Each structure stands twice: as structure tokens, then as C-alpha cells.
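What follows is a group of structures, each given as C-alpha cells.
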Structure I
Amino acid sequence: MPADEDDATQPPGPTRPGAAHPGLTRDALARAALRVLEREGLAGLSMRKVAAEVGVKAASLYWHVRNKEELLDLLNDALMADAEAPPRTGDWRTQLRGYCRRYRAHLLAKRDAAKVVAGRLAPGPHLLRLMEDQLDRLREAGFSPADSAMISYLLGAYVQGFVLQEQSPMAAAETTGAGRREVADAAAERFRTLPAAEFPNLVAMADDLTGPDLDARFDFGLDRILDGLAALLPPDRR
């Protein structure tokens, strides 16, 4: 099977093509994939480019990962290597809010990170550390084991989904150089000029729909999630 087919799955063990390269490790592959991701984005990430980054032929990678999806599993954990949990101070709402804000900032700081991690459950050592810490805080706050597990998923999905939308173009104009504020203002003007008899709410709420920045939108959604989670706790622990 050609080594340059990124989606190809290679057979396990010694039947894999090519030769094992001394010194090449899964950790080294993950670090190389991070560099390629930052330079070329997820669309430009390939087995061949990662192999070139570490100075080997693509066939050598198949001794460590079977295909590009396994490489993305490694990359998923590597992206969390420098993620930091918030201080363990304040009540549970303060700590979870800190977790989500830090996670959002972390994903925004790394090119296409949200595209890699969204929906992927491939826990390596870095992700395991963060998961254990977050679950411990949830249990300490008084959430049941089942609720703690669901909350951990919910918060991760909220942050990842928000960042995916945040990093997607709002309209074609943004892809040709317009800023996000400029696009939003243009939408607001479009709402204001609609026939008021047919679209009374869009006309009246033009500024409300387009005015808040992304920080305000993120915090609004997060606070409503936290409000809902409080209902799972006894009144004295909310």
C-alpha cells in the first residue's frame, strides 16, 4: 500500500512497510504534528508532511500510528500538554467558569485546535491529568459521579462548539478582508432596513442581535449552563 495515502490503514507489527527509524517515538511524532498544524492548519496536515518534519519517509510513521486518525489521537493529547487548570479557589461555579474560560483561550491560541479536539475522546497523559482534576472538583462540589461525568462532557462540548463557530467566517466578506465587527455592523444595518411590518423583532433588536462581542456571548451561555447545573445540587450547596 503506498505510504503517501494518508487515510490508508497499515497492518500491525513487522508487516508494516518501511523500517523502524531509531529514535522516532510517538511523542516526537506528536510534536512534529503540532508544528505542521500551526504552520499549515488541519487541512494541510498529512502523514507525509509530518514525516518530512522529523526527517523520515512516511512509511516509518506506520510503525507508530496506523493512519492519520491515530496521528490525530496523538495530536489531540499533545494540544493539551501546556493547558493549565484554574486555581483551586472559590466556589464550584468560579472554578468551572475558570476552566471554561481557560479552555477557550487555550484553543484560540493554537491554530485549528478546536477542529482537532471536537468530538474526539482519545485520552493521553495530558488530557487524563485535566480530566481527573476537573472530575475531582465536581465530586467535591457535591455532584454525583454520573452527573459529574455528564457535566465534564457538556462543558467541553460547549467550549469546543463555541470556538468552532468563533473561528468560522461570519460571511463571505470576512474571507476577503472585512473584520468581524464590520460584518456584524453590516448585518445590523440589514436588519434595521427590513420591512418593520413583516420583521418587527429583527428591526427592533438589530443592535441586540449584533452588538455583543464574543466574550459577552461566551459568558452569557456559560452562566446559563452553570445556573442549570446548580439545580442538580442540594439547596445549601448551590
Structure II
Amino acid sequence: MHRLKRWNTPTVYNGWEQITLHDIAFHQEESRDFMPQMGPMVGRAVTVVIEPGNPEHPADVWEDYRRYVASVDGPKIVVVQDLDKPRTVGSFWGEVNSGAHRALGCVGTITDGAIRDLDEMTGAGFKALARRLCVGHAHVRPVRWGVPVEVFGQVVEPGQLVHADKHGFLAIPAEDEDGLLEAAAFMDANECGTVIPAAQAAGRSHEQVIADLGAAGKDFARAAGERYGRQGESR
């Protein structure tokens, strides 16, 4: 899992699309990485649903929820569905909760709600993709956990492998995990050996650039096709 952090999420996607039968495994709505300087994060999804605007949910659930988080092998990414969306009433995340989750083996969160205490979360080494910042926490507490959640238009299952960075996130279907690392490495090397040098080489006329890009694109697609039976695209 740690070796997948060597690549950004688009590079992991380039490998994933070669080995999958799925069309989409990434979010459909805009998200924001509030700690891009931390680079990519990768981990198993622990899932939780919140509704900060509703005071009726029981408050004495934190110990059971934390035992669930602790029961999952790390590294872990907490994927939070906020039922108040599109409103942002309060944040599940702040200095205390991010520190507590870090102590339980979590490396960060993806939430379609808000975060607060941004500097303190960063200092704790807890990365966050979220919709926005906010001031308060309102009636925030776990409502359900260990269930499928929908975040930024993407359904994420408990235990699913997730890769995320400033571009967004990719939730890997279980059947695609085994070949993902090799495919990402191969497609990265394929780009480095074909289309990237063709795009960046200096001292050429425009006609030569066009010709070199066309030839390199064919070499790139040929290599992907020979390896995976699919015609990869690099843009």
C-alpha cells in the first residue's frame, strides 16, 4: 500500500483503467485538498455518516464508533458523508478529533462536509479533502458507521482501498487491487519512455513536434495494448 504513495492519483488512475472492467471509481463533484503539501494519501476506508444540524441523534456513541475505527487495519482514511449537504452546519473534524483518529491509525479524511482547525490538523499530520472550512461543530457525532457512504457523488465501501491527493480521490474496486501497483508503475514508465520526451524535447520545428507526438502516441498505445489489451491514452 505504501508504494502507491509514490505516484499521484491521476497516475494511479492511468494504471487502474488498464486493469478494470468498471467505468468510474472517482468522485463526480468538486472536492478540495486542504493539505496538498502532504502529497498523496492511501489507506483503507473507515466510513461514517454525520448530520451536525440534527440534535436528535444519540450522543453516547463515540466509544463504539472509535472501537470500530480501531478494528480496521491501517493505514486508514476516514470517509465521512454529511447528511446536511449542501448546507454546512458544523465540522466533524478539528484539532481533537483529528488527533484521536491519528492515534487510531488514520492518515486523513475525505468528507463532503467541512473541516476546521486547519493548522492544528496539518500539525497532527492528518490530511483532509473536504468541501470547505467552517467555524463550529454543531451537533456533530457519528450517526452510522461501517456502512457504504456516498461522498462527492462516489460510493465508498467500508474497507475499500482509497488513493487521494490534490486532484481528488479514487476508490479501488476490490477485484482491481492485486494488479494496481504493477499497472501504475508500468503506465508511468510507458509515458516516460514515449509521450513525455516527445512533448518536452527542445529545438524542433512545429511540424517535427507534431510528427514526434504522433509517433510517440502510437508507441504508447501499442505498449499498453500489448500488456493489457487496451489502448491507453495519456494527456
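Throughout, read-outs are computed from the coordinates displayed, never taken from laboratory work. Because the structure is predicted, anything quoted here is derived from the model rather than measured. Cβ atoms are built from the backbone, for glycine too; each structure is taken alone.
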Re log10 I(q)/I(0) by the Debye sum over Cα atoms at q = 0.08, 0.11, 0.12 Å⁻¹: value -0.44, -0.75, -0.84 computed from one entry in I, II; matching entry is structure I
Highest-scoring structure on percent of Cα pairs over 14 Å apart, for residues 124-187 alone (candidates I, II) is II
Matching 16 (relative contact order in percent (Cα under 8 Å, 6 or more apart), computed) against labels I, II points to structure I
The highest value of distance in nm of label points 7 Å out along Cα→Cβ at positions 44 and 196 among the shown structures I, II is in I
The value -10500 for helix-only ellipticity at 222 nm (-39500 (n - 2.57) for each DSSP H run of 4 or more, over all residues; to 500), derived from one of I, II, belongs to structure II
Output 1.5 (distance in nm of label points 7 Å out along Cα→Cβ at positions 52 and 164, calculated) maps, among I, II, to structure II
